[in-house]
Structure 1
Amino acid sequence: MNEKIANLPLKRIDGTETSLAAFQGKVLLVVNVASQCGLTPQYEGLEKLYKDYQARGLVVMGFPANEFGAQEPGTNTEIQEFCRSRFGIDFPMFSKIVVKGEGQHPLYQHLTETLPEARFPANSAMRARLEKHGVKQQKSNDILWNFEKFLINRQGDVVARFSPDTSPDDPTLTQAIEAELAKA
């Protein structure tokens, strides 16, 4: 796995220590998540992706973050309970982190520096809608909003970045996942 990110310290939502090295040889979909967002229903699709592709080596990884409209105000325990009871989430969830701005977690620093621009679905109006509400990226590589997705290949290289409004069943995302899973 890419040494740059393999040993970055991470905490699972239950507080246990881990790192991406624990997922060596897997294809990872890293997503900053929130419980009180208009995009929160994506949890259902993310869990379906995980169930559909887990046996082939996909791991969906949820990283709660509260930088966007304070839409993840809960504690790790509250977030975990919400995800399990509301969406039956079984994919790995991690402790709440900062994904942009001051205090940005090193994982997200690496992700956003490696792939500074997200792919948006055709006809996406998300950036324009957010700008109408005064929400703009401070830096061009900043995470735009909750549910932005990064795809990491089996070697630990960041290979794709998808906008928050890219749904988990979007063909562009699923084709990228399948292409990475097909590689040895």
Structure 2
Amino acid sequence: MPRLFVSVDLPDRLSAEFADVQAPLRDGPSLRVTDPEQAHCTLKFLGDVDESRLDDVVEALGRAVEAAAVGPFDCEVGGLGVFPSADYISVVWVGVREGSAELTRLAEAIERETVELGFEEADHEFTPHLTLARMDDARGKQRVQEYLDEDPTVGRFEVREVRLTESTLTREGPHYETRARVSL
């Protein structure tokens, strides 16, 4: 069964800028940076999905995009944050300065449609972000806390679609493959 999520992907042309924002985290103790070429904003994590349900999921995404009433829009990625808090860090992320309202509308519509199909409801409020690194333990905490005072910019791009993405976990990290695209 494929492991799926719905996302807006950072264009390849911004991979180098994303990597530049990650640079201060690269050699930090207990920090694992994400692959800049796979940077994305997850709108909904679906988990393991039976192949027989893929068409239903793609149709639900189409309905969600229509319900969100969001056409192509500009998105600016920049600023830093962490989950769950600066005292206990598990994820370091770069935020969305422009386009967050549109991403939120899309995420909320996708949430409604996928829950209607029987997928689990999200257990947290949607925060538009792209993951820079994951933190395994507190050894890199001070470095991250100091970096949070920075205000880096990755760049701007136009969001024209959402993607249904398959994630295969490997020793080298996750490998992503686009299974479907839904245009805005």
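For distance in nm of label points 7 Å out along Cα→Cβ at positions 30 and 46, the calculated result is 1.4, so let me know which of 1, 2 that is. Only one of 1, 2 returns 1.4 for distance in nm of label points 7 Å out along Cα→Cβ at positions 30 and 46, namely 1.
Computing Rg/Rh (Cα atoms, Kirkwood Rh), for residues 62-165 alone gives 0.96 for which of 1, 2? Going through each structure in turn, the value belongs to 1. Source structure of the calculated read-out (relative contact order in percent (Cα under 8 Å, 6 or more apart), 28) within 1, 2: 1.
Thinking of 1, 2, which structure, once Kirkwood radius over Cα pairs in Å is computed, gives back 16.4? Corresponding structure: 1.
Read-outs throughout are calculated quantities, based only on the coordinates presented, and are distinct from any laboratory measurement. Quick caveat, the model's predicted, so the values are computed rather than measured. Cβ atoms are built from the backbone, for glycine too; each structure is taken alone.
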